[in-house]
1. Given a value of 30, 11, 4 for semi-axes √(5λ) of the Cα gyration tensor in Å, for residues 56-95 alone, point me to the structure among I, II it was derived from.
2. Where does the value 3, 15, 26, 24, 16, 8, 4, 3, 1, 0 come from, among I, II, when P(r) over Cα pairs in 5 Å bins from 0, in percent, for residues 64-135 alone is the thing being computed?
3. I have 45, 25, 21 for Cα extents along the principal axes in Å, for residues 16-87 alone, calculated from one of the structures I, II. Which structure is it?
4. Looking at structures I, II, which one was distance in nm of label points 7 Å out along Cα→Cβ at positions 24 and 48 calculated from, given that it came out as 3.2?
5. Given a value of -7500 for helix-only ellipticity at 222 nm (-39500 (n - 2.57) for each DSSP H run of 4 or more, over all residues; to 500), calculated from one of I, II, which structure does it belong to?
6. Compare relative contact order in percent (Cα under 8 Å, 6 or more apart) across structures I, II and report the one with the greatest value.
Structure I
Amino acid sequence: MAVFGMAGQRLQRAFADLGDLTGRTLDDIVSVAGAPVAQSMAGPGQTLIQWQSDGYHIGILFEGDRFAGILSEDSGLLPGGRRLAQGFAGLGVLTGRTKGEIVAAVGPHSAFSVTGPDQVLLQWQSDVYHIALLFEGDICVGITHEFAI
């Protein structure tokens with residue numbers, strides 16, 4: 001049962017179907033993804049609009065009514081938690097590695113957040129393992145947190 005709006009997989013698919021959001025208006029997005037669950041002011045002329053349902057969340061920044069960027073997206077838990085932890089352990093030192101190297105070894109992240117100019121926090125999370133890596137551009141600058149059961 002969905003907590004908010006559409007079921008999580010349908011909501012995530014709706015955003016995938018929209019593709020590149022550049023130039024899209026809020027009305028364009030709402031017509032495909034449905035009504036958002038939250039809205040807040042983010043700065044002069046900027047609004048953060050959020051959609052959430054069943055383990056999927058996306059937060060989009062708008063300037064006026066036009067798409068300005070995705071600030072966060074979370075697709076929920078990844079399968080294979082122990083394999084995920086072993087994949088990261090097999091990489092050794094993560095600092096200095098590229099996003100591409102890490103994704104090739106462990107698979108796609110489950111969440112990301114913009115943390116500053118040219119900075120992004122990528123997270124991989126399963127039922128038994130969670131790691132968050134800070135990137136500047138394409139390069140990992142360190143682990144912000146890691147947890148394993």
Structure II
Amino acid sequence: MCIFATQYKYIRMEVVQFIHSYWAYLVLIVLVLATFNALIKFFGDKEFDAKDFRISLFALITMHIQLLIGIILFFLKDYFSTIEQVGGMGEVMKNDALRKLIVEHPTTMIIAVALVTIGYSKHKKKLVSKPKFKVLAIFYTIALALVLYMIPWNQWF
């Protein structure tokens with residue numbers, strides 16, 4: 001019975017890993033679209049319309065879903081036992097690969113999601129188009145830069 005439980009956990013983790021990896025493509029496409037939309041319309045002095053609202057909202061939603069999938073994956077992979085096995089957080093911090101996987105990637109992505117959330121919330125309070133696009137452009141661009149920096153490119157391709 002224990003063999004089946006272990007195998008089931010492994011399969012479940014693989015499914016969540018697959019979803020997390022491929023949902024990331026959608027997140028990246030939508031975040032790039034939302035960022036460039038905000039930048040182009042800010043510098044082009046365009047009016048903010050319902051399409052712009054939906055694009056920025058979709059970026060927010062996809063990022064939050066990716067964060068939830070990532071949190072589930074973090075606990076399914078049981079990084080806490082990995083930390084114990086290598087000898088504690090001090091050893092994790094000395095190992096570049098483990099540090100990036102266990103500390104840097106989750107932290108940076110949480111910051112990116114927070115920036116998108118803040119940008120989206122702040123833009124709703126603005127009454128005119130230019131400030132709306134400015135807020136979205138600033139926060140979404142910083143979030144996009146963080147996401148691009150922290151994507152594990154070697155595992156993606």
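Read-outs throughout are calculated quantities, based only on the coordinates presented, and are distinct from any laboratory measurement. Predicted model, so just to flag it, every value in this text is computed and none were measured. Cβ atoms are built from the backbone, for glycine too; each structure is taken alone.
1. The correct label is II.
2. Source structure for this number: I.
3. Computed on structure I.
4. The correct label is II.
5. Clearly, the read-out refers to I.
6. II
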